[in-house]
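Take a look at the structures listed below.
Just so it is clear, none of the values below were taken in a lab; they were calculated from the coordinates. As the structure is a computational prediction, the values presented were derived from the model and not from experiment. Cβ atoms are built from the backbone, for glycine too; each structure is taken alone.
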Structure I
Amino acid sequence: MRVVWITSAYPSELQPSNGVFHETQVHALKRLGVEVTVICPVPRNPALFRTLKKQYQLQEDLPLRYNRKGVVVHRPRYTALPGQLRWFQPDKRIAAVVLETMEKENIQTDLLHAHFAMPSGGAAKRVAKEKNLPWVLTLHGSDVNVYPHYSPMAKRSFLQSVQAADQVFAVGKSLASQTNTMTGRVPTVLPIGVDLSKFRPPEQSKRLLRKLLELPQEKKLLTFVGRLTEAKGVFELAEALQHLPEEVGVVFVGDGPAKEKLKQHPELNVRLFLPGAIENARVKDYLGASDAFVLPSYTEGMPTVVIEALALKLPVICTNVGSVPDLFGNHQNLLIEPKSVSQLAKRVHEVLYENTYPENVRQELYQRIQQNYHVDQNARELLRYYQFIQEKKSVLG
């Protein structure tokens, strides 16, 4: 079976952690014999903006086509302005470059799979109509909880995409419920999942991992992995250090607009560490070197890094947002509210010094992850939907 993925995020050599959860699922589908081609359109901002911000120039430096771990990835450019998703949807322009790429590269496919209702869903809707193809849509979080609320046009685009797709998936229960409230359509809950075979308790000791990663041996280390933005709660986590013992440090793994401000923290390289963005294969090393994983986000879809940390039986401190509660089952009492430095500091202290996360709780959460969030299991389910939708399209013409 041949499938074209249309998404706004996929890893590259320049951005190895951008959309790595997509890459995980693509390879799980490949193992099932599905031929996946990825088209990940890149916004091309006017020259003035490219000179002002490094991230815009980085987008310009991405190759138009590359092969990443056996998967062909196309990155065609479309004209856009910074922040455009807040007020106007570039569906037509994205669809145009996707169609141009498919024509130029002679890409044949049985089905389209769009990730994120905005902007990929709106573009996929147009491409599917032009090519007379079935298409499915996966909702991830911000495309439901954030972008539709910026403007009437953004909300209209969201509604049209969700209502037009042949099948809609949501990566968590709360996301499916919110989508149903907004659109009247009930998505199928299907997390992307994680390749859990790669996330087992590390063979190396914590001491050795810290030595290899150049992290301090004597501290109790909290690790954050993700995009460094205010909405991820990184500033609350940095501030929480003031309310914790001196031996507690924080490692912020990732890159983003909050990095420059974090670099100005008075305890940089003493209690706060910034190793930068890393390949996903190295995430388990940083988690294995840690005493706890922390993700104090304001909003989330289904964060795969939480699944990875729980698969390593690492204590996880998270906010009660998005589909995060799905991961914790009967242990949702471990979650905290977003934007609260005091709650965050209190929970860190409980986990590190008061045995709030005993071995039996870690084991129960580990078993829950193994049973519900393995990418191979979820890819098999996704393939069944692909086949059903393709057959239905063939029968109906």
Structure II
Amino acid sequence: MASIAVLGYGTVGTGIAELINKNKERFKKFTGEDLKISNILVRDLEKHKDKKDYELLTDDINHIFEESVDIVVEVMGGINPAYEYVKKSLKLKKHVVTANKDLIAEHGKELLDLADKNGVTLNFEASVGGGIPILKPLMECLLGNEIISINAILNGTTNFILTKMYQENMSYEEALKLAQNLGFAEANPDSDVLGYDAARKLSILSTIAFNEKVNWKNINAEGITNIDTEDFKYAKTKGYIIKLLGISKKENDKIYASVRPVMVKASSELAKIDNEINAIIIEGDAVGKVVFSGKGAGMLPTASSVFGDITDIIQNKNKKALKFNEKEAVLEKNWNHNSSWFLRIKTADRINVMSSLTGYFKNCYIFANTSSTSEEVAAIIETPSEDFLNLKLEELSSLNYIDEIKKLAILNN
């Protein structure tokens, strides 16, 4: 008998209870173990009085710790009180499964070390890709590879917004409101639209892929709040789509890591990922590029990954525990390779700006004026590095006929 305690009974917690109750017979046939939910921790019992598992609910965490529980499933979200509850569970030698990206990004190394010390497992597959199985393939199936790069759409909210802006010519504000009405975006969407959610997920992926601790707070995160319909008009004329990407790549002794809006070719794998779907492209030295895609959030997709982690613990009770490397990665925040960039420059003097651009950059394509305003120059330029680009943009910004400069990276591969 495997006894499961669930911390949290929101969307994901409800999905987990549903999957466990639905798959008990199938699970026993597959693993030889009976599966049962012992307790479900909630903040407010009254709120859940109409749910069918009401008799299992408790608002006292001590009931969880006092029970004979094999696995604690944490789906409360956030750092507090989840951090203290998970830490205590591990100290009590209970296995833990969590979908909490904030917790793993912030305290992953400490908690994995604590799990190892106490001879138990901490699994967190759902913390990165929701319903997409990515961490287990990365840690096991791709073990024979040196990981070269990660290019990923890691946030369903922003991908939904950008899809609506591209396909239906919605403004950012209109697309965000639609996402909120459909439940894809929170009332306060900052974590998603400012890139923080994707940065936390990228930090977990990169820490495992490159075996160095990548602190999410050191990742250069740029969200989508500055993207408008004019950006998409220009992108379409050259066969591009705009996506919010998490990108990391190891070179020599540094890791480049960033979350930023990027123009990608309309024919590329990432361009075809629409709405709330996520996708992760891992490039290994032996296997080449492999693509993982699916629903990155939601009740049953996330619960599916959690259920997979529960199964993994029960079937592999003696497996070697995962640990994060103590070595802190040296992060490179700028893309210092030859690359293309899209620029939009606000100006009342288009002639001088065009002259300046062709003088600063050897390869420079200037768009015909398709903007709704004549006081703008848009161009695609090529530079040897982002450092070089930033230096030139600083010089351009100092010119009295330039009011504002926007840049977007272009991913051509």
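Using distance in nm of label points 7 Å out along Cα→Cβ at positions 30 and 310, single out the structure from I, II with the greatest value.
Ranking I, II on distance in nm of label points 7 Å out along Cα→Cβ at positions 30 and 310, first place is I.
Mean count of other Cβ atoms within 10 Å over residues 222-229 computed as 18.4: which structure among I, II?
It traces back to II.
Have a look at I, II and say which one yields 31, 16, 13 for semi-axes √(5λ) of the Cα gyration tensor in Å, for residues 118-237 alone, as calculated.
Of the options listed, only II reproduces it.
One of I, II was used to calculate mean projected area of the Cα convex hull in nm², giving 21.4; which?
II
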